[in-house]
Structure P
Amino acid sequence: MMIILLFTLVALVLFATSYLLYAKQAIFFSLIPNNNTNQAFLKIYSIVHLVLGLIAIAVAVIDSKLIALFYLALLLISSASFSILLAQKMKKSGD
């Protein structure tokens, strides 16, 4: 029961993040330059977060600890890659 609740919450957070990355890009353009490359970067990660949110719902329905752990590893890898790439883009804009 707890896995269902937590993964539903994770899915909601991922859907909200996906919306912010896709529709409210001006928030991020205060940190990185506003150009076509960065717009594409934000849209791609918006889709990634949307897909991860949908997978979170599937993991909640399946309710398997092993699948949940693999999903969490995938989520951490995605989060790390987004954070590292965003930090690199912020560093380039500061030069």
Structure Q
Amino acid sequence: MVERFVGTWQTVASENFDEFLKEIEFQFKLNEPFEGTSGNDKTATIVVTLEGGKLVQKQTCEGRETTIEREIVDGKLIMTCKCGNVVATRTFQK
């Protein structure tokens, strides 16, 4: 059954997501660390910076660092996620 979820997915619509983020209080200021929750429900320290036109999010949880870079290329949002030796790329369009 899980096989149905495997593959490449493209975001084609997003409704009310800004309001959702406000409700969960996902607000940040550039270059200011804040506490958040990682994907596995653990407390993480997160800092978001702007580097060479990329929005870079570094998250540290239990001594392990994850980096998510977001950049606009040819009108598309490219998100590159790095953890250890694993690199994943996601592409979004408006």
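To test your reading of the models, identify which of P, Q gives 38 for relative contact order in percent (Cα under 8 Å, 6 or more apart) when calculated.
Working: P: 38; Q: 16.
Answer by label: P.
As an exercise: P(r) over Cα pairs in 5 Å bins from 0, in percent, calculated from one structure in P, Q, equals 3, 14, 22, 21, 15, 11, 8, 5, 2, 0. Which structure is it?
Values: P: 3, 14, 22, 21, 15, 11, 8, 5, 2, 0; Q: 3, 11, 16, 22, 24, 17, 6, 1, 0.
For P(r) over Cα pairs in 5 Å bins from 0, in percent, the value 3, 14, 22, 21, 15, 11, 8, 5, 2, 0 is produced by structure P.
Given a value of -2000 for helix-only ellipticity at 222 nm (-39500 (n - 2.57) for each DSSP H run of 4 or more, over all residues; to 500), calculated from one of P, Q, which structure does it belong to? Mind dumping the intermediate values first?
Details: P: -29500; Q: -2000.
It was calculated from structure Q.
For distance in nm of label points 7 Å out along Cα→Cβ at positions 43 and 67, the calculated result is 3.2, so let me know which of P, Q that is. List each step's numbers first, then the result.
Numbers: P: 3.2; Q: 2.6.
Structure of origin is P.
A short reminder: the numbers here are calculations on the coordinates, not readings from a lab. Predicted model, so just to flag it, every value in this text is computed and none were measured. Cβ atoms are built from the backbone, for glycine too; each structure is taken alone.
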